[in-house]
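Pasting the structures in now, so scroll down.
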Structure I
Amino acid sequence: MAYKIVAQKDDITVRSERTSLLIAAAKARIWLEEGWEVSVTDAEGKKLERTELDQLFAA
């Protein structure tokens, strides 16, 4: 399954696609920490909420 990541900041849009949810979530977290607006969607187009992504890294 592919996960699509779209990050936007000012007039810049960056798109990325990863097969691993963990890698997609890590990439999204880095961009969020750098001030980007980020959305992650699964192969069916469902947007994953930030809390879902953060739970992947909970101890």
Structure II
Amino acid sequence: MKHIFKDAEEKLKTLSYMVEQSTEGMVLADLKGNVIFSNMAWCKMHGYENPEDYSGKSLEI
């Protein structure tokens, strides 16, 4: 069972790295439109220096 979790953890790390390093802007929001995650490319498109500047804010801004 540990093997299954280790494989899933490695895949999650790889996918996370890919999204963070992508040149395509990506954002994840909750059902209320509040930002949960955004990558650097998305932040640059919207004039923010880093993802933490926008986290928790509404997409309506």
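Odds and ends about this structure:
- Answer label among I, II for the case where relative contact order in percent (Cα under 8 Å, 6 or more apart), calculated from the coordinates, equals 25: II
- At a computed -13500 (helix-only ellipticity at 222 nm (-39500 (n - 2.57) for each DSSP H run of 4 or more, over all residues; to 500)), which of I, II: II
- Comparison of I, II - label where volume of the Cα convex hull per residue in Å³ is highest: II
- Comparing distance in nm of label points 7 Å out along Cα→Cβ at positions 4 and 36 across structures I, II, the highest figure comes from II.
Taken together, the values in this text are just the output of simple stated rules run on the coordinates, not laboratory data. Computed from a predicted structure; not experimentally measured. Cβ atoms are built from the backbone, for glycine too; each structure is taken alone.
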